[in-house]
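Next up: some structures, all given as structure tokens.
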Structure 1
Amino acid sequence: MTRIAINGYGRIGRCVLRAIYERKLQHVLQVVAINEPADMESMAYLTRFDSTHGPFPATSISHDEQSLVIDGQTIAVTHAQNPEDVDWKSLHLDLVIECSGVYGKREQLQRFIDSGCPRVLVSHPADGAADVDYTAVLDINDDGLAAEHRIVSNASCTTNAIIPVLAELDKAFGIEHCFLTTLHSVMNDQPMIDGYHHKDLRRTRSAMQSIVPVATGLAQGVERLLPQLQGKVQAKAIRVPILNVSAIDLMVNLRTSTQPEAINQLFKDAATKSCTTIAFTNQPHASVDFNHDPHSVIVDGSQTRTNDEGFANLFVWFDNEWGFANRLVDIAQVWVRRLAEANALACTK
């Protein structure tokens, strides 16, 4: 049994807990603690009921002043604002999943280690490659995740969505250049009505009334994980007024000209090989169809276009909450396996 704590119990933190329970992993990856500044009543309520993903898959959810209890399993709750204000060491943890989104630099993340956390899995990209020991994306480079790593990032939801697609295209046809436009559902750094919510003036505007361009570090994230594409990636992001599910419109210049049928066949085959990260569809879908879809990315073959000059246009969907939360759970499991392998090896020496 692996003992896990969640730091930050917002959209991703709650989805991580829900994913563990929906996948019936709660006795393998046991969440023993949550640190979240919000009050207990709100935490219990928002665990039980979710406007996006529906009721929590448990028979009973209750709470007292210091814990959340799900089907008889007690999760200790603290309300600290700072990592060093939690007695992590006393919890005998194997791993903390950092879901607050607040900490991006090594000195900030190191505060968890210094406060007694043995390992930290970060639910967002680090500010720079050197700010974490490793950035892991499932089915791309998770084989490099090692027992000795202490601070690991799982990149972002958009990175997890587009990296498998670019990796397949580059391997099959070669990529000269690509341009990514993310169409992302609203996030909690946007106000419902105009207000002083952000230094980015566009993000002071009502999230549910406008399409809002925002800055993105997706290009840097792609180049960090696929270094062969260094200098070949550009990206922009647009927030759209829907609650959940996002998409990426990919324009790519391939070294080898090809037809839509060949690209679609590539991803049909990839979906067969990887039932977790990549899925494929050619049905006439809308975004709502992918709510609560656990894949990293779903390639929409009905939207694939090419021309004779090597240009291709692909459209992919992803549940930016549920898909990414499931990847955090998957990477946690990979890391735990690496630890078990290292311990077994040490015992044989």
Structure 2
Amino acid sequence: MKAYLALEDGTLLTGRSFGATGEQWGEVVFNTGMTGYQEILTDPSYYGQIIVMTYPLIGNYGINREDFEAKKSFIRGFVVKEACDHPSNWRAGYRIGDFLAREGVPGISGVDTRALTRHLRSFGTMRGYIATGAADPARLVEKARACPHLSGQKLVADVAVKESYTIEGRGFRVVLVDLGSKQNIIRKLKERDCTVIVAPPDITPEQIGQLAPDGVLISNGPGDPVDVPATIDTTRAITGKYPIFGICLGNQVMALALGAKTYKMKFGHRGANHPVKDLRTGRVYITSQNHGFSVDEASIAGLDIDVTHINLNDHTVEGIRHKHLPLFAVQYHPEASPGPQESDYIFDQFMDMMRGEGQ
């Protein structure tokens, strides 16, 4: 069965359908990771997006039952050069096409994804429309142009928990404000024996106080950070009352709460090999990233914020820390283990902060 991908700039690509059939729209972005497609498919931060995998062979180790970042997939579509129908791995439970079909995600294969990646790098991410079967190619570009932009959509509310729940531990009590949190964040906290209280994004400062946390973690999630004003207000209200740690969208929320600004990047950072420099130690880390917005470094001037990490590819902000209060955040994903474990020190710093041993 044929499948089509139309971009708002008039680009129309034809390939083969795999996964679910039907039509879907979203922001078309690319990820350069050679592996990790299962984590990408189940990362809530990709909600509202059609994912292009730059690496040409996807699905060769199948889908297993252990590596999910969420219970379901939130992506709108999946674009690959070649979808492997015969995975080979001892943990493989089923094929990637079977997973997409189960999750209702249309996929298209047979596309030159490296050329498509270069196109998106040159002209930026853009709205797209994916369709399978007897679609009218001439109308697909019009449909892509009629799609809503990513900013302005209330995406976080669709992927976050609606009510708090607790995972008991014997150590620190951490309130995880869920904006679309990956499961590996919870796993990293559990490795440190924390009690994790997963809370919805609209939790109030008073409700956080009633939970008596030792620290608060603002998670990753989809969309534009300005579209979660309640979380920004809560973060501002609890600043200085508890140690606070932010990851990805949590980093942007924290910056906005402290008076900085954010902006939409041309094509974002999505992959597992982004070099990030810790400015305090000079050490460079290989990081996993997934974000299309960034903290505006110029807006930090005059605020009580230090930039702690930068991306060595484009020198964008990858980490911030308050100059006086126990609050810090990183833009990349220290729980994703591309190093594979070299960014674990970020979670250890959060533990130290809750012990009162670091700012």
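When mean count of other Cβ atoms within 10 Å over residues 208-215 is computed for each of 1, 2, the one that comes out at 13.6 is 1. From which structure (1, 2) was FRET efficiency 1/(1 + (r/R0)^6) of positions 152 and 280 (r between Cβ atoms, R0 = 30 Å, to 0.05) calculated, if the value obtained is 0.55? Source structure: 1. Work out which structure the value -6000 belongs to, where helix-only ellipticity at 222 nm (-39500 (n - 2.57) for each DSSP H run of 4 or more, over all residues; to 500) was derived from one of 1, 2. This figure was derived from 2. Out of 1, 2, which one gives 2.2 for distance in nm of label points 7 Å out along Cα→Cβ at positions 168 and 320 as computed from the coordinates? It was calculated from structure 1.
Read the figures in this text as sums done on the coordinates, not as results from a lab. Here the structure is a predicted model, which is why all the values come from computation and not from measurement. Cβ atoms are built from the backbone, for glycine too; each structure is taken alone.
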